[in-house]
Structure P
Amino acid sequence: MNRAAARLPISGAVALLVPLAACGPAPEGARVPPVTAAPAGSTTTAPTAATEKGAGYAGHGADSVSPEVLARFAPPPLPAGVSRRIQAMLDVRAPIGSRVSPDGKTLFFAWNVTGTLQIWRTDGPKNFPVQITGGEDVTRLGEITPDGKWLVVTRDRKGEENPGLYLVSAVAPAGAPLEAIQHLPKVQTHLQFVSEDGKWIYFRANDRKPDSYAVYRYEIATRKKELVFGEDGLWSVADQRVLSGNRTLLLAKATGALTSELWEWDEGAKKLTPVFGQGEKAEYRAVYASTPGELVVSTPKFGDFRRLYRAKPTGKALEPEDVTAITPDAKHDVSSFHFDEPRKVLYYTTNERGYTRPHALDGKTYAEKRLPEIATVPGVAEDHVTFGAASWDGRFVVVHASAARHPATSFVLDWRTQKLTQWVTPSTPEIDTSKFAVATLESYPARDGTAIPMFVRRPESCARDAGDRRDPCPVVVHFHGGPEGQSMAGFSTYGQVFVDAGFVWVEPNVRGSDGYGKRWLDADNGPKRLSVITDIEDAAKHVRAAFAVAGKAPKVGVMGGSYGGYSTLVAMTKFAGAFDAGVANVGMSNLLTFLQNTAPYRRALRASEYGDPDKDRAALLELSPITYIDKVNAPLLLIQGASDPRVPIGEAIQMHAALEKKGATTKMIVFPDEGHGTQKRENKVLEIGHTLDWFESHLKAKPAAP
């Protein structure tokens, strides 16, 4: 089966530095509601001529902008003191993406010790790890073959999000070179699964058409690839099975940002058969169950939250009589799930208001299986407990645990012995994480009375009971990406950087965020966003009132990346005056030009979230920050990666030009070798450092002259 199958969108559970959530998952989406009028009492201005034309730049990527522009906006060096603080935090790190070898004796994982994510291995619990891959390009672990001889890894260049797929020896003592399976310019190549016999590597790629994914298989022995499935559409392999020597693929065809149809592809007969979801726009994730002819499905269709069900193929929309619930009817989502290869254990996690809880079920009876209490391990807490992949025979499974005051710690659970063993200890050199701020779950009222959840981290000197303060602490409000993302509790060196600098760190989960049910998630789809975008301004109003000291309101900054960058631009334009300074990282300035120029494989799915460029043109312009450029009255910093395929660099350039023309206090930084957020250590330092320096300059009172 596909050992990485059915992972649901879950945001930032173990955030380290620069947790830049994507501008929506790719390739999955939501329905497009009809055009609605602006909410009563909303303040808008007519779209300018420039935004009405929806033009001004074309394309995306580093080749869409001149070298002169890249040189003009190159990041300047930081003050030494600022740089040192960021460098120290970058040394706090933990492994991710772990895989255990078939014999349970070796753990492979990705780690950014070198400054860029690379693959490492350790040959025993708490042994010194050995680096397997290197270089300047981010490399991630996809799978280990059933014989334990090969690792399948993915590597991207300069944040282009056109990764390639590679083989590297898992047993060579040192220096084994990577061998390309496929890495093509302007093509995405994504691992889907490795066959249970270790013969084939299945992957998908948009090399035939930029807005469609074909499925291929690569034979390890001969190093040859062949096309398996090539129909147009945004296809991925949800799972697979072999019966009587014939392989059947369970295919998901994305129909929107979160919605999909399920189909079966019979490799031998070359036959495509509908499973369910056809003719509707519903969110489904599915894998084959241990019982023949049955699937395990995650969907919020029959309630407000995602739940696991048993279901049989119907070839049409699923109805209540077609499913049997596996997990309880609860006020929280099933956030991820997967079977082990033998389908002995079904692993799933729940997202309980920003905290992640683990569960395991018997693969046949779906009875709850007892998991060891990780909280009994000295120094380990459980804000988030998640599962990695199980070993091929199902005996071992990787478990990760993290909390506000320690990064993710890796364990391996041996089901045969019921023993949980810690394998990798996170690194925290010169940083006392026991003093990190613990996020408190609070809320603020939207103007219609809706309670908006938010996590708040405060410096000790800014605690609510710190009665000797004369002035309020400055506040930074951080909006997550997505928009189907979620800010969560737990470990965050990013947030701690600002806490250490004396800022209160606030992370709202406005309507449209994941984790609070489908009605909350769908509240901002298409033009409906006009009715809830005011959640952004209401956050500032609440902070100024609730965090005031002796009647004096705090200075309030706003920031975010991706959709959070868009939220920042909205905050500084449409709601000018609500915030005192802003930093927008890879944010959309014009939703119309964004949809026209984002990568083809994303365009249709992002339109399902924001609106149709033709039908919803007026709403898209009304929701575009650049429409309100004349209202800007506070300092705004723009940060952008030149290679970004999601939010093109043109979005930042046109916004900066408009700000300069208005005479606003503004600055733009462009990283020529990054895409949708920074990956390289030196660039992370510059990105975070300039953000911090911007808020230090514009939110803190200047000392009086002597």
Structure Q
Amino acid sequence: MKRVLFFICAFNMSIAFSQTEKGAVDATEKILDSVTLRSYLYQNHIKQLAPAEGTYLFSGKKTEMISMAGIPADITNKTGRQVFAKIPGIFVYDMDGAGNQINIAARGLDPHRGWEFNNRKDGIITNSDMYGYPASHFSMPFESIERVELVRGTGSLQYGAQFGGMLNYITKQGDSTRPFSFESINTVGSFNLLSSYNAIGGKAGKFRYYAYLQKKSRDGYRKNEHTDSESEAIILSYEANKNLSVRAEWARSKYLYRIPGPLTDSMFYADPKQATRSRNYFSPDIHIPSVTINWQPALRTKLQFTSSAVLGKRSSVQFDKPTNIGDTIVTATLQYNNRQVDIDAFNSYTAELRLLQEYSLGKQVSQFTAGVQYMNNDLHRTQMGKGTTGSDYDLSLVTPGWGRDVYLKTKNIALFAESRFQLTSSFSVNIGARLEVGKTDLSGSITYYPGNAIPVSIKREFPLLGANFSYRLPKNMELYGGWSQSYHPMLFKDLIPASLYEKVDPNIKDAKGYNAEFGFRGNWKFLRWDITGFLLKYNNRFGTLAETDEQGNFYTYRTNIGNSLTSGVEILIQGDWMINKISLSVFTSTAFTNARYADAVVKSGTNNINIKGNRVESAPGLITRNGVTVRYKMFSYSLLYSYTAQTYADALNTEAPLKTTGAVGLVPSYGILDMNFALRFSKALELKANISNVTNKQYFTKRPTFYPGPGVWSSDGRNAAVTIAIRL
């Protein structure tokens, strides 16, 4: 640590002495390609984004940036409550087995694979199909991530219109000071966890590269649970000159998850490790190629062009029945029942051109950003295929044909512009707009549905508006706030009836609404904070109603059921002290959320019930994470306590669980204690250990209504992992 402090002082002194008299520079001055200063004794790990970065404007918006270097978290298993511990209000939903996917949301939104966020990797969209199925099935290893950027919904106009905002994972880069570097991160842990991440990178002349390969295998906390995963990426950059650079990237992720099946409440409390399925599998295989060109044609002008794609499949083979129907041998055939095969094929293409222009407004410098985004997506969904009676991962059909064989094709163009008016040295106002124009066509066949009900064509054409402000106070404090419109398109599942007794409203609309927030952030001496109040209005929510036709036959009607309003406060307070040679950091990251239906009606049996005032499902009223980190020289110890309040599984706010399947009912509150240790032996060698869920709390986070099956899904009990990182 003394050497680090000496280097910082020497670096600052060299800058001071390199300047001679006014306007003169020492002839021996060197221009450095990059300088990275790291203190492993004292790190905050989280900060806000700059007012302007690249071709993006973040001024006046609630932004958070997590530095992954030295973060006290189990990154191999992607333990969301640890990684996002200092982001107030992040709700984590355990679903696809530890380490496979990140399922998070904020402000009362649905956490299913983060589909309320505009998910990006290095600025490249990773949502599988933004208009048909916006879940992000791409799952990069967190060992490859340098930092995570989160911009809340009020900043959505510049990159998309998602209620949640943008979640951007920034990949590590090769060492720019030498032609070759190597990093190997290897982890062993509970449930036969074996993970190996290996990366190379460097710079030679105008070329820079980075590539990684990761493989992981893990049995689950529950019986019959297992995951095999692999990820690869290659990043090549060419800097023609200081004003022009080109970056080409290809990344892939694939995993095969053996699904243990849902439980009823009585089964969970008797033995949360038990399984109801042994022949169910889920496997996404996603490729993301991209090219990015950055050009600065003038001192105050920046241009960026990106072209990217999401290509791949989401495949599953399952005995897809409720919990109370066992997967047993059929007496007549002495074999298992046939499983159901479902395959989604994604072909999503995006091209985006962005401009950032600085200009003078009086004595101040302001910025203007604008651009155009084009998407061409083709989602081919084949479902309800008759699979084998076997027990392995086999997608073959024993009978040709699919129960559903449909295409959802979308072409969409978005124009956006936002200007930051720097009115004084401390006060700025942003005004922005986004115009979405597109069309989605549904075609194909559904065996149980009338042929004349398909095709369906849906058009969208609407503007979205937003505004933000920032007022910087003395002593590193800031008031900020804003308002921005958002929308959520109708998804494949909203347009396709589940059975012959279900119909879809031909006039069903996209969900629309807005985010509004007002915050106060800053730092003073040993203290730093960010406190935000927010409102989120979500109109035209999707749901089902009970209807009868002219002959008196009952059917379920998919339509817009009403609106919801979410209000709350997000609080991050952190204190840092240096006591002799020991650093102490304490924080609380807490969110109070009140997500309720403002006016809505939903189906209950054969009746429709007014649910005004009911809580929105999967929206905890309180999420609080509180931690302490102690560092001495190159050793650190962290303790984290996470508490999540109870939630409801359905809009009817059903309290008592459904005994036969566990598909609805209260999701109890839970508190989890985690410990993390780190010891850095040298620049080249680091050892980490973590114990997650120290008290072995038996809990679950949600009762899903669809995949991976309605019922209770046990979260992991106590587990531990040890990681060795080698950097050469």
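No value in this document is a laboratory result; all are computed from the given coordinates. The model shown is predicted, which means the values in this text are computed figures rather than measured ones. Cβ atoms are built from the backbone, for glycine too; each structure is taken alone.
Miscellaneous remarks
- Each of P, Q could give FRET efficiency 1/(1 + (r/R0)^6) of positions 150 and 478 (r between Cβ atoms, R0 = 35 Å, to 0.05), but the derived value 0.30 comes from P.
- Origin of the value 2.8, where distance in nm of label points 7 Å out along Cα→Cβ at positions 294 and 382 was derived from one of P, Q: P
- Highest-scoring entry among P, Q, by FRET efficiency 1/(1 + (r/R0)^6) of positions 142 and 534 (r between Cβ atoms, R0 = 35 Å, to 0.05), is Q.
- Comparison of P, Q by relative contact order in percent (Cα under 8 Å, 6 or more apart) - largest value held by: P
- Top of P, Q by FRET efficiency 1/(1 + (r/R0)^6) of positions 62 and 206 (r between Cβ atoms, R0 = 35 Å, to 0.05), largest first: P
- Look at mean projected area of the Cα convex hull in nm², for residues 102-421 alone for each of P, Q: the largest one is in Q.
- Label whose coordinates, when helix-only ellipticity at 222 nm (-39500 (n - 2.57) for each DSSP H run of 4 or more, over all residues; to 500) is calculated, return -1000 (choices P, Q): Q
- At a computed 32.8 (mean projected area of the Cα convex hull in nm²), which of P, Q: Q
- When mean count of other Cβ atoms within 10 Å over residues 78-85 is computed for each of P, Q, the largest belongs to: Q
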